[in-house]
Structure I
Amino acid sequence: MRALRTVIVICVILLAGLSIAGAQTWTPLTNQPTFSASTAFILTDGRVMVQDTGTQDWWALTPDANGSYQNGTWSKLASLPAGYAPLYYASAVLPSGRLAILGGEYNFGSPVWTTLGAIYNPKANTWRKLTHPSSWSYVGDAQSVVLGNGTMMVANCCTTEEALLNAATLTWTATGAGKADVNDEEGWTLLPGGKVLTVDANNGSTNSEIYDPATGSWSSAGSTIVQLTDPGSHELGPAVLRPDGTVLYTGATGHNAVFNSVTSTWSAAPDFPKVGLQQLDIADGPAALLPNGNVLCMTSPGVFKSGVHFFEWNGTNFTEVAKTPNSPSNTSFYGRMLVLPTGQILLTDGSTDVELYASPGSPNPAWAPTITRVLATLTHGLTFALKGTQLNGFSQGAAYGDDAQSASNYPLVRITNLATGHVFYARTHTHSSMGVATGSLIVTTHFDVPAGIELGASHLEVVANGIASKPVNVVII
């Protein structure tokens, strides 16, 4: 399986730039990248940070003056530290606004399950090395999650070990007692209340598990009813929490299941359909929560076979939606999804074609963040506090599993000048919570008003996972 995926990775890079004609509702970027765009993150200043597939190079997509990512422009960022060029790794945007990555199934294209890591400071445009837990021999294609208290938890890909990162000291503390099987190929989903859900991929069962940060231990969350893990490759699909508290857990077998986080029970979901005699599934691949509450899924037949089909899950049924130009030659694991502040889904596939997806419908107003306190007069170049509810949204946003994590459950502050209509993002940091679906809890973030922002009367919004709060009136001086 590992050798097969190596060959496929090489093929997708060679296919970069090919265009396949056909009707589509996806929208390509006006300014496409000149590199093979892979894993992407939304930085807290509104920029999208994207890795050139399997290299040390990173780029930023900056929206235009009107806030359009479709018409955004690319700029080169700092490269990773010497000796580190990972593919398939643990990753998270921390409450400080820094990006932490650790491990890699491949390093410079070689399958080594590396323990190397790095942390990026977007203010300084610099990387520094991030050491791994001292007792670990591997990190590899590990899963990670930022817990509600802002602590990043990372897995050892090849054992039952997990560890917590102290972001201030960049040191690690062991956690995760009682894990039923090794972490390889599993994903983690943050639940309301702060616990973490996973499905076992390595013991041939339908068992699921819950991690409790209060005890630092795992316990069984019951049977998924249907088999989600492919028995040969141990692959799984992504899992996405929806605003109603249910988690769609997709399978590499074509089967799917739903976990109800309110009742802690599982039920079978409909299978993905067949295309001819081929069963569609997600054996590694992306999914993302749309602002309307549906989940966008990227499927393909079998394990790592080409021919992508996209579906939306509405809580009851899967409905097929439009394909991208590269769909016929892609397989699900090529894809990476990211929820943008506009509510669009950004899709990369290791090529030079980056596509945006927008679904009809609108979010339930009850899902929106609310601003309860912010100063009415804001001085450019200074830092301010903002308080409100649901600033982290109802979900992590996008999911993949063990190979890529692009969660966006943190507040972004968007300021629109009323005279010009120009849009500015104020870098947010030091969030008091990274939980999801926090309800009426008042949480705090801090934001830096850009030094070069346009002055005067403006609207200020908080955006979480593509859903904006009601704007408040502010004056920038």
Structure II
Amino acid sequence: MSIAAFHPAHLIAILPELALVALAGVVMTMDVALAENRKRLLGLTTAVGSFVIIALALLFSQPTGELIWGGMIRNDMAAFVFRLVFIFSGAITALLSLDVKGVAHKGDYYAIMLGAVVGMCFMALAADVIMLYLAVETAGIAGYVLAGYVHRDDRSAEAGLKYFLFGAATSAVMLYGLSLLYGFTGETNLNAIATVLASGEVALAAIVVTAVLIVVGVGFKMAAVPFHFWAPDVYEGAPTPVTAFVSTASKTAGFAVLMRVFITGLTASGAWLPMLVALAAVSMTLGNLLALAQTNIKRLLAYSSIAHAGYALVAFVAYSELGMAATVYYLMAYVVTNLAAFGVVILVARSAGSDEIARYAGMSRRSPYLALAMLVAFLSLAGMPPLAGFFGKFYVFAAAVNAGLVWLAFVGVLNAIVGLYYYLAVLKVVYVSPAPEGAAAVDVPRAYGFALAVLSVGIILLGTASAPWFGWALRAAQGLF
């Protein structure tokens, strides 16, 4: 693919990223200018600004498929969809942060989160390994800071340190893999790398070793087994809005990198596919089995997140347009669903002072609308029709069967049954268990109510009207191939 010469229109292609940087500057300026009792506007500005940026992207930054900015960026449909997902995740996270102690009135918190979103956007846009690694580090460093942001809380400090140590180690391994890729091919552009590999000049063993090293870094982002060790502790210790952000946007960014490197760069060799097939099966199984024993809702969602990485990988290893479309659609559904689940977790934790599942007893009678939002989110995570999670799993397993991976689809269905058990166990506590004596209704601020309503409607629409959304995912997949 030829590289387009610079044109002023190429600035429009990265308009969302430029606008995010400008928004971060506005938030930091407001942080200095506003009185303490008005700093709730910081989160509202971040959220509203992010939604405006989504609208601007839809109006002015439609993808062209070109390689631009010296071949560093590929402005295709896959990048466009992923970027919208990242910005949406940031907007909802800002709303969910509004009343969380330690982060709500901190301008630098929102600015760092916007920086993470910018990094993730460039992870999706990257067509060159140098740009790819810079984007990974931009998002990663911001994530480490966010996880340990409430430094006076020992659990948050521990979460930030663990996230940093695991992230730095896996990032270094991935960087070594990318450097080997350059050493073997003499190229940094992913399309040029694919051309060299297709010529047969690079030994198969070298390609496999490089792929293994790169998967270490990407697997960490996705929280796939065996790179999942950080997830339960970081999910539990980090501020809950940060956990929501990491579990959705960061995981999706990992899959964006996976698609860029393995479909664009290493497309000439499928020798790495068995490794990812194994990762998919083990991630689903281990994540679901470990979730069964959890009594803390954030740890349960952490192991659930590991399992969902496995489900998305099932479609990816189908290695077809249908498989990539199923992966993109599944990630869209997962982001909306998991954000809704964590929105409820934030409100209950603020009211009860604990993340233990037992604290949700009788919530359907104390706060029926909040319980309904949790019902929609958890049934979607479990894959129940007609919600987004059901169609996500349907497309994933259909892609696997279409690619001849019937046994992997069967493993996925068995794991979905296991997942259904622990999601329903939580909903049993919400709807059947008696409320503790004197337990009060959970207060739902207006911004949280708006966020949960948007997410719940999104879960329903992604399921009942899945065709347009899957059409977007299919266009993204066609651009990748």
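Each value in this text was obtained by applying a stated rule to the coordinates, not by laboratory testing. Small disclaimer: the values here were computed from a predicted structure and weren't measured. Cβ atoms are built from the backbone, for glycine too; each structure is taken alone.
Among the shown structures I, II, from which was the value -24500 of helix-only ellipticity at 222 nm (-39500 (n - 2.57) for each DSSP H run of 4 or more, over all residues; to 500) calculated?
Details: I: -1000; II: -24500.
Computed on structure II.
Sorting I, II by FRET efficiency 1/(1 + (r/R0)^6) of positions 29 and 61 (r between Cβ atoms, R0 = 25 Å, to 0.05) from high to low puts I first, with the largest value.
When mean count of other Cβ atoms within 10 Å over residues 197-204 is compared over structures I, II, which one is greatest?
On the way: I: 20.8; II: 13.1.
Largest one: structure I.
When mean count of other Cβ atoms within 10 Å over residues 325-332 is computed for each of I, II, the one that comes out at 28.1 is II.
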